[in-house]
Structure P
Amino acid sequence: MATIQLRRKTTSGSGPLTGTSGTIKQGEPLIDLNGGNLYIAKANKTGSSINPLSASDYLEFVSSDNLTGVLNSKIDELKLGSASRYNVGSGAGNIPVINSDGKLNNSIIPQIAITNTFVINSEAEMLKLSQAEIGDICVRNDVSKSYILKADPYSTLSNWQELKTPTDKVTSVNGKTGAVNITLSELGGVSTSTFNSHKNDTDTHLSANDRNKLDALYMSELIESRAGIWENNASNFDSNTVQGGILMRYTVIEAYDSPIKQFEIGIDKSKVLTPSSTIDGGTY
């Protein structure tokens, strides 16, 4: 892939580009190879004797080594323990706390439910399952159905949710049941003999030469998709494309009954970044 070189400090000292000379662009990154920090210019500016470039013209991003030193020094200065480095909460990297009920939040340790299955023979038995808990399954032999307890108490019928099972039986095919055989005519088509006769009659509609020509043809089309959209406005097309970025050529192949024009399309490598390209932001 192409190489991108950020604008970098190669002179002595540390910090961003400052002083009465030099120009920076808003959002431009500068990296201090001596001090180790990254700087992003806040706005376009050219240094002068009246308005020189200064550290306040940049957002400073401290390197991990430098940041660790700064934080450790501050923690030592304030005499804080290791827990002071973390916030209280239930998210990643937080220290969880106990709720008023003496338990951790469910998002940290979810309630654990062990699902039991009960096989019984009537509704009355189901409504007497005193040991059933939310999430337990009840299999009813009397109606060949299964239910899950969705809420307490177990003794309320509406708290048992039926688990629907789709039917997998085919009741009939074209009005027939049992071992079914279907003919074309029964489906509203021609008879089987008429169909086979028409299928095997290869010379009725096209000659062999015509069929050979059609066999050599292929349908092609350009479609709009996530990767490409149509632009019908010529001005917009010209202003938003790389002029001369596509190279095209074609050859005519005469080996077929109908000559074929074969197109080739390629990208002009001088118009795009290549693995050997370098984008150099310069030095300061």
Structure Q
Amino acid sequence: MKTGGSLVTFFIIATLFPATPALGWGTEGHNAIAHIAQQHLTRRADREVTRLLEGRSMAYWSAWADGLRGDGRYDLLSTWHYANADEGLTYAAAPKNPAGDVYTAVVECVSRLEERGTSDSLRAMYLKLLIHFVGDMHCPMHAGHPEDRGGNDFPVRFQSRASNLHRLWDSEIVDAARPWDALEWAVNLDYGTQRRRPNPELSAGEPLDWMEQTVVLSHRLYDDTPRGENPRGENPRGETISRAYITRYTPVIEQKFLEAGHRLARLLNELFP
């Protein structure tokens, strides 16, 4: 998928009108993943990443792409944060969005960073997008069902209030699982691992494999999450998400953060050998 001309135009606009990154777990989770990844860059890759990011950390830019959402000037990227798959389908078998999805976005960013002759400003843009989209690729409801908009129309009852499956897995269950900020997530999960080198088990596979793993997890969550009622009311009915559910899936959250961080590091080490 080649969209270079359109993305060049997008980058010029983004430079003139910088967006404010989104707040909440979106930022916190992406920051944690980016921090884990940066600890496992080779020295050479770390120098090049730091140079392209003008001395800022990867975590600093990790939610930049989310800050562009909802602004019509950046509609080109609106579908690049997710890849929907119907119940029972793999990513490979699911219908594809012609505007692109999170898997094709990762492939596109890697391809552009591999090209010789690309300006540093464009390389920096693709790097910021890659940092973000690898994180999105590991979020289970970013591979949800198209008929309910990735879980946005799947009502759940969480802590006695109305919510939905997408919001639950984007932020609420993470906040309930551990009382940690982004740095605490990164340090506590990745404690004791060898620096400057990704864990070969965590970083194994290719982006298509990672996408398929997220689809499998997404299907599992649809089957295992109690559906609520009255999703937009002040007094939602139905079974509440239990503490047992949160406890059961806390290791899954931790594993996805670690995988995303180590896999991102591996990609960047290969891009900047």
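Just so you know, all these numbers are worked out from the coordinates, no wet-lab data involved. Because the structure is a prediction, the values reported are computed rather than measured. Cβ atoms are built from the backbone, for glycine too; each structure is taken alone.
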Comparing distance in nm of label points 7 Å out along Cα→Cβ at positions 74 and 138 across structures P, Q, the largest value goes to P
Compare mean count of other Cβ atoms within 10 Å over residues 146-153 across structures P, Q and report the one with the greatest value.
-> Q
Looking at structures P, Q, which one was helix-only ellipticity at 222 nm (-39500 (n - 2.57) for each DSSP H run of 4 or more, over all residues; to 500) calculated from, given that it came out as -4000?
-> P
Please state which of the structures P, Q yields 15.8 when mean count of other Cβ atoms within 10 Å over residues 26-33 is computed from it.
-> P
Any idea which of P, Q comes out highest on relative contact order in percent (Cα under 8 Å, 6 or more apart)?
-> Q
Value 0.99 of Cα Rg over 2.2 N^0.38 Å was derived from the coordinates of, among P, Q, structure Q
Between structures P, Q, where is Cα Rg over 2.2 N^0.38 Å, for residues 66-153 alone highest?
-> P
